[in-house]
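Undergrad: In what follows, structures are represented as structure tokens.
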Structure I
């Protein structure tokens with residue numbers, strides 16, 4: 001992973017074979033927004049929230065990472081990365097959803113905005129979903 005950090009942003013390059021969640025979690029951000037990400041992924045697990053549970057599906061890849069968005073928060077006191085992705089497949093079709101797991105294929109280029117003056121906290125709701133509860137410190 002290669003990171004360039006300014007006062008408010010991080011520009012991250014992930015390299016072939018790196019796990020997206022593990023590497024982004026290692027940044028230790030408690031409040032941030034993934035502004036965008038592009039590149040390629042393989043061995044991807046996406047999911048869809050039914051209102052009661054996440055239904056997972058697998059995309060072998062490689063697949064083009066057309067869009068990556070999400071946020072950084074605290075979940076049960078630990079840094080947590082919540083990501084959604086849109087993938088372009090070789091046949092031109094598109095798959096998307098909650099990005100549960102993925103391995104970088106070649107490279108990923110990700111831009112992150114650090115959020116100051118806000119606490120981003122996830123709390124479990126009655127449905128089982130961990131909802132985002134932003135608040136002022």
Structure II
């Protein structure tokens with residue numbers, strides 16, 4: 001059974017730009033779930049295209065997040081880079097239609113991204129609150 005993920009306030013980063021990117025990734029995961037529900041050769045083809053698109057988008061997403069963390073001089077930058085490397089390894093070596101069926105891939109990606117959003121949004125909230133705290137003298 002496909003895993004659909006709805007927006008959760010735990011994913012909120014304190015920035016609409018970040019949250020919009022998170023929502024876009026969730027929409028991609030949910031669209032992949034829709035393909036699984038439809039079934040058939042054409043849906044499998046579309047799923048595979050969506051999978052490849054999501055994986056390519058992930059690299060851009062991580063680079064974008066990394067740039068924000070660098071600009072903000074976040075102490076979490078090294079952890080973020082490790083998470084990127086883990087995701088790259090998983091997608092290059094393990095997360096393939098050769099090793100798993102499409103439903104397993106979709107479920108894994110939906111859950112992985114949900115976990116990433118919770119952790120990353122905590123980091124971004126802390127980062128975005130720092131200038132406010134400094135401006136208020138705290």
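A short reminder: the numbers here are calculations on the coordinates, not readings from a lab. Keep in mind it's a predicted model, so treat the numbers as computed, not measured. Cβ atoms are built from the backbone, for glycine too; each structure is taken alone.
Undergrad: So if we calculate FRET efficiency 1/(1 + (r/R0)^6) of positions 20 and 44 (r between Cβ atoms, R0 = 25 Å, to 0.05) for every structure here (I, II), which label has the highest result?
TA: Checked I, II; max of FRET efficiency 1/(1 + (r/R0)^6) of positions 20 and 44 (r between Cβ atoms, R0 = 25 Å, to 0.05) sits with I.
Undergrad: OK, next. Figure out for me which of the structures I, II the number 60, 27, 18 belongs to, where Cα extents along the principal axes in Å was derived from the coordinates.
TA: Here the read-out was taken from II.
Undergrad: Further question: Once relative contact order in percent (Cα under 8 Å, 6 or more apart) is calculated for every structure in I, II, which label goes with the largest value?
TA: Once relative contact order in percent (Cα under 8 Å, 6 or more apart) is worked out for each structure, II has the highest.
Undergrad: I have -26000 for helix-only ellipticity at 222 nm (-39500 (n - 2.57) for each DSSP H run of 4 or more, over all residues; to 500), calculated from one of the structures I, II. Which structure is it?
TA: So the calculation was done on II.
Undergrad: As an exercise: FRET efficiency 1/(1 + (r/R0)^6) of positions 92 and 124 (r between Cβ atoms, R0 = 25 Å, to 0.05), calculated from one structure in I, II, equals 0.05. Which structure is it?
TA: Clearly, the read-out refers to I.
Undergrad: Then there is this: Identify the structure, out of I, II, from whose coordinates semi-axes √(5λ) of the Cα gyration tensor in Å, for residues 60-107 alone was calculated to give 25, 11, 8.
TA: That value comes from structure I.
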